[in-house]
Structure 1
């Protein structure tokens, strides 16, 4: 098949699904509002039920809801009628996803979902289905056209289910005032969470290179060499007055001047960039990138506390 034909097929698929999404957006009504409100006010958790492709969508919706502050659990329709119904408590809300609303497992299950929960929300493309009949609220995912060339495989319909699940999650986030710091609490192991909650203090170097303003060039060289950071901080009783980098030393030596009487204060760069140890690590990374520097001086209450290194932050996934 020609490359152009492949691109044409892909564009056609996306155009069909975009069209169906537009229709879904335009028919959002009070039922969606009621669904959000009833989930928000629930005393229990949200149980999401599905089978087939809808089960895969349901699992993703549950993952999104859990990570954004709405406690949720997935229940597979075929397992539910063989003992797993016990996961549903009377205070729970059930969201059952089935495009046809009439698959045998769903038909057998919906009376129990209705009885065992405080409310049943049906996400279906068939308002005349058994699922719709038993549902307290219907979220309509009807599609005129599946993107599948045979018009059989769930494509447009699963896209609508996924998008509507996202719309529920984001609406609930807004109602719950769920912010970046809340998000980070549920993502401590990933790069998202690390960037949101990690502090400068978490990545401090174990070394603290330091000289005084009246130290000799020999002292400066020893300090820079021992720290392996290519920098030393010039202080006066822990008050930061400047920094000296290995680049400063090279530039001084290239001048060819007599360095025997040169002191740290003679070649230091005054007023270096600093950051407090309690600041977010991502803010340190921002300063490093904006100023094109490899190290940043860390302070505690304005006094010298240590060094944080660009490469250390990059290795830890801070960006």
Structure 2
């Protein structure tokens, strides 16, 4: 094709410009970083300009986290507030993925409530998290949506995963970047002990990532923090995903496991995790061994359920893009 014709076919003006207040990183990190990567990749492939700085060209601002000490922060709430004064037409979307209960803190909920005063649309990553904040500060009559987490479907997928067969060791896996005890390390220690003592015969435990320094694993197989394809390959070698996390806003760890074909064994105080567990998992509160054995007995049915109801990063980012598109279209119609 003639180069001149080709240049005419390529749009010179972006569909819209979105500024995100947190950068992503390529290495192991929390779920926010992987989300930013997914959203940025999706929008750029569809003609959007995605940036990490505020400029006159910005049409919308995506607030990931309002904390001043955010390690990957591109800009914070003071900059957003000042920018809105200069450019009141700019829309602000806030993805809420935090709460105080998850880590036993007391500063996060008030910080989110304060940031919400400058937001046009709020997206919660789980119904549990929306309801949690509605009991404290969020008015559910305000514009909002719930969009459950999904991982990159080009990386985290079940193709190549070998389902468990009776008579073979059943590999349980969990992975965390955070070493906070509320991520469920008491549960993982208990499973490690039960396997060591011969009370969970036929099970293996794999631990990927970081853990509290005081823990000395007895029989678990451990791996350093992993991300991307390296992590997905490890997950696909396993059969069940175990999470003992408490009051998790949603989390990405169990989602990555499910997208690799692993049914979920989850704590019933898991917060947003429970919404996934009810679709393709077995819950527990006091007896994790019983839940693991139940999951083994029901493995074939649970494996079929996770494949039928698998999470999807593609669906997730499309939902975000549709909200951004609708907000900007409504702004244009009103001007």
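No lab work stands behind these numbers, since they all come straight from the coordinates. Note that this is a predicted model, so its numbers are computed, not measured. Cβ atoms are built from the backbone, for glycine too; each structure is taken alone.
Among the shown structures 1, 2, from which was the value 1.1 of distance in nm of label points 7 Å out along Cα→Cβ at positions 234 and 266 calculated?
Numbers: 1: 1.1; 2: 2.2.
Label of the originating structure: 1.
Say we calculate relative contact order in percent (Cα under 8 Å, 6 or more apart) for every structure; which of 1, 2 gives the highest result? Working shown, then result.
Working: 1: 13; 2: 16.
Largest one: structure 2.
The greatest value of distance in nm of label points 7 Å out along Cα→Cβ at positions 18 and 242 among structures 1, 2 is that of 1. Can you spot which of 1, 2 the value -14000 was calculated from, given it is helix-only ellipticity at 222 nm (-39500 (n - 2.57) for each DSSP H run of 4 or more, over all residues; to 500)? This figure was derived from 1. Computing distance in nm of label points 7 Å out along Cα→Cβ at positions 98 and 194 across structures 1, 2 gives 4.4 for structure 1.
Output the label of whichever structure in 1, 2 has the greatest value of mean count of other Cβ atoms within 10 Å over residues 106-113. Largest calculated value belongs to 1.
Comparing volume of the Cα convex hull per residue in Å³ across 1, 2, which is largest?
On the way: 1: 208; 2: 154.
Between 1, 2, the highest calculated value is found for 1.
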